[in-house]
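These are the structures, in structure tokens.
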Structure 1
Amino acid sequence: MHQHLNTDFFTPALPRVFGHRGAAGTHPENTLESFSAAVASGVPYLEFDIHMTRDGEVVVAHDNHLARMCGLDRTIPEMTYSELEAADAGRMFTLDGATFPFRDKGIRVPRLAEVLAAFPKQRMIVEVKQIAPSVVAPMLELIDRAGMRRSVLVASEHQEPLDEIRKLAPEIPTNFSYLESGLFIQAMGTRDPNYRPPADAVQISHFYEKWELVTRRSVEFAHSLEIEMHVWTVNEEAEMSELLEMGVDGLITDYPRRALEVVRRRAAAQR
């Protein structure tokens, strides 16, 4: 692996385990409760998504619509933060389809500032979901205020936020946009000698429709370019083991404790 940018993001040992939206398999995703559960499992990395309220608060949520998490027919960009703060972010979470263990427990959609302040030792993938108005400059200001510029990777499937963060803060690592991931797969297929990776980590799913995107060959291609391959969202032990066998650098998972256990067992078996 090459010396990454001026960052601490890549200092923990490989393979990396990322708590997807915290510990989204067992807790309401993207909440302080979910992040606390992930951190308690020992995972060094958190992954989460951001949007912005109408009054400019950067908040941590995957969907801009509140139906799936909060059971509300409202969208984050049309709400003020004080309106959003009243929503119950634990309302719809269920493991069995019948009981709602986190309902009415005061679980909120957190602000980015709160998440950064609560977990200053964690490294974080901050995924920008919102394109317009741009959240990149306000996000960067909050990251700087928390003194965490060296411990984040900014991700997006959209090109615009990545272009913007690469211009504003070229030392912060980024992932590949949807388009850039496609170009990466294409360059691997044609063995293009002139291909240059635009970022530090390809973050893709194992399969896309019928295509297997993550293979030993695509992992080797990434490593030949001195970039990392992180795979989402990997929840089953068998698939975790299969991907680690291929040499992937990171697993993004709803079950960080389970993934850490797989990584530990594998390391013990190789001793």
Structure 2
Amino acid sequence: MAPRPVWKGQLRLSLVAIPVEMYSATDRKARISFRQIHKPSGKRVHYQKIVPGIGPVKNEDIWKGYEVDKDEYVLIDPAAIDDIKLESKKTLELVQFADVADIPPIYFDKPYFLSPSDELAEDAFRVVRDALRDTGKAGLGQLAMRGQEYLVVVRPCGTGLLLETLHYEDEIRKTDSFFSGISGKKAEKDLLSVAKELIERKSAPFDAAAFKDRYAEAIRALVEEKVGKRKKGTVRVKTDGEQPAADNVVDLMAALRKSVERSTGKKRTKASASKAKKSA
């Protein structure tokens, strides 16, 4: 079954308007999920919308409430919200361009794929894609969907475009209350040197496939064990009793040096294996 677009509209660059479709770039189905079950009966637990003293209520009787004071709300008809006219409901206009590296990572929220709606839109779509790629820039704009207007950034991705929603400035917490107790003085040079050496030895191109969700694998193994099918090669999760005891005081330099030595040993092993393979 083909994925359904989460938004349809126009991508606009000045006077050029391109019909596009937007799709979620992530798949939540890949994650482990559970249903809540009432153990005595074995039946699913369902949730009802209930008003104290009244009981279950109909969806059409539920309005939006904005709290202006404790337990005091301004009521708004959901239809009035739907009737708000915003151009960004149907049009994503790229109003500014910037280097993606200039956008702090903390602002990025959720990724989506953008593709042309039809063959007629493809030529103009490719022009925008290639112009962004050649200039090394990303386009900024705003898009309204699901009762919200999002700040978004658009950049090339393969033969298409990647759109990422961004947090607004007032949604980002200030670091003062979290980092104020951390000294701003520089780390000791000898410790810094060893740490940098360790980073250099462990540096490699990013490959998401190299990382597996070990918790999800352990959950799957547990589920399959329950249904009588043991999964081979699953990750064994240590219990608290199996965790190695740690000293309260850690020799940072010794730990860093040991990490570097371990990293060096692994590289030598790989090099020897590669040499032996070539000889064979």
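Quick note: the coordinates plus some simple rules give every number you see, no bench work behind them. Predicted model only: the values in this text are computed from it and were never measured. Cβ atoms are built from the backbone, for glycine too; each structure is taken alone.
One of 1, 2 was used to compute FRET efficiency 1/(1 + (r/R0)^6) of positions 37 and 253 (r between Cβ atoms, R0 = 25 Å, to 0.05), and the result was 0.00. Which label is that? Each step should come with its number before you reach the end.
Numbers: 1: 1.00; 2: 0.00.
It traces back to 2.
Taking relative contact order in percent (Cα under 8 Å, 6 or more apart) as the quantity of interest, name the structure among 1, 2 where it is greatest.
Largest one: structure 1.
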